[in-house]
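Next come the structures, one after another.
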Structure I
């Protein structure tokens, strides 16, 4: 793979479209017996099985439903992008070579929107499924350190992947592609501080090259700053996260996710009122049908002491993403804060109808709340 032409690990800068459009309507696919039809991961796991069996069209249907059940997850969106490229190995090879004709195709642009949507949700989403797309290309895997490390990463052997990429770095310290790949493995290992060091190195290399824009997602400076901000948030360092997100805004304020990052940092710092303006800007840029933003905006409104407006925004959310259990839970909580017991009862009941089995403990508490609301005569 590394540096074999048809198997170099690169990721195209995706164009932004609504996640709702990505999770298009369609018949609910059938899961294996015993799987939970309310759990996004059941559809995702089945989709991965189908992709491994080369049943790509069926896998895509599974990924769409996984994203529909939980629009906040990156994994189904990234997998759908990989599945798209598995349909046409020749097109994928030209895509990897940055063929301008292929990159301009509407279907490729639409698929790229899935990739960006995934990276906005989690810039460190596991990308091992990409090996399935590479596997369809002509030729053999290159026998070099980077390729061996990537294959370990794809298999889930993160320790070995990180060690292998570190060896490659020692021989090529200026190779920021390798540094970015190692950051992905380190985040999977929860070695966040080391991952930040790698991303800082990538960012410094890009600044030395004085490139504002690039065709590669990991060469987008605002995405790197955004990624650093999220790492700081994971480490409960909202001040440093806010600084990283602010730098991302300065780099490119037209990207909605950088404003989302600032909103997250402000909420984490206990300043939800200040976060509202950032979320409004993000919604203006992304389109007001972005479920992830509406969910977070509703929470910020509630935390800022505006439960009525939170109810309004979260009511829009459940119309846009009616199968998302967490959206109904958020709406129920907003109704409680607004003193609307009837609305809370309706929202919590809708949550219980959609709650995955793995949330049994939370569902039990919600069921007790529903019983109390009914007993109080709020039906």
Structure II
């Protein structure tokens, strides 16, 4: 029955005759009226108002049926095409105890979407000849104990490094009570002789340690703290004014808080001072600015993008793969979706970018919900992507 309803609604909308006098919808994209716009607007086409209305209705219908179906979504949601916002929604509380609403300027924890931004800082350093993708990590961080691991292997999760959340658990290594920092991870890898999980570049294994080390590489090459380097390389140039790197001591009481699905607050723990793999806060508007910038050859070179947006792990057959700081799904028919999901404490997140269709989709929640991961299925409304719109899929 749901299938029939969706089909009827779609047919009604698409059967409307094009009005040649349609005015173009205002560009509500984040680069509108910004003097130092680094994105060549000519690469993005304007959208007829009728198109926006049709897509907005379909996206909102999907959102209400699949993400907010219990009216309990707590977070931010945005879908844009060509930089034009098709639909956005801000709902719930950033802090239930103080009754603070989530708005379009409320920064939420990105969880592992932070990796996309950390990787991009590395790309900026590659484009400015500060390093290469195949530099040995040891040549940048001399105390790093593994001679064969390269920057590329950190970016695509093929390094073989052990997960810091596991190897630090024993009291004789670190323990569960002391706050862990990025520098501690580097020191422990060498001093405690932490073995590699597998031979570098022999397989894929998702590991947060990779991005904690990448953050140290950024600090080393910029001579700045990670938070300052990210502002310099990415946030300020792109006018990402509500985006920042979390500081546990300074920010823990003022940022949006994290909650279980029951609204029970999730406390900070010993891993909340680590950055690079997580701990960047942002908004859908700022992430849209970032996504638009990824099309700009002056922001990331075209040669480098060829290295970023390709899979590196084909040991096992399947549609899922990992590029450099980005996940991808690729089908034999030629369709590709680039994305990154996140989960940290009660924060869940999803960022999807359809490069062939210039579509951006973002869902952020600070109250635990796996429904944000359904966002990818909206791809089917913008191109020939093999997703169903009204049958729930699991990630």
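One of I, II was used to calculate helix-only ellipticity at 222 nm (-39500 (n - 2.57) for each DSSP H run of 4 or more, over all residues; to 500), giving -21500; which? That value comes from structure I.
When FRET efficiency 1/(1 + (r/R0)^6) of positions 132 and 276 (r between Cβ atoms, R0 = 41 Å, to 0.05) is calculated for each of structures I, II, structure II gives the greatest result.
Once FRET efficiency 1/(1 + (r/R0)^6) of positions 268 and 300 (r between Cβ atoms, R0 = 41 Å, to 0.05) is evaluated on every structure in I, II, the highest one turns out to be I. For relative contact order in percent (Cα under 8 Å, 6 or more apart), the calculated result is 22, so let me know which of I, II that is. Going through each structure in turn, the value belongs to II. Which structure, out of I, II, was mean count of other Cβ atoms within 10 Å over residues 100-107 derived from, given a value of 16.8? Clearly, the read-out refers to II.
When distance in nm of label points 7 Å out along Cα→Cβ at positions 204 and 332 is calculated for each of structures I, II, structure I comes out greatest.
Kindly point out which one of I, II the value 3.1 was derived from, the read-out being distance in nm of label points 7 Å out along Cα→Cβ at positions 60 and 316.
I
Since every read-out is calculated from the coordinates, none of them should be taken as a lab result. None of these values were measured; they are calculated from a predicted model. Cβ atoms are built from the backbone, for glycine too; each structure is taken alone.
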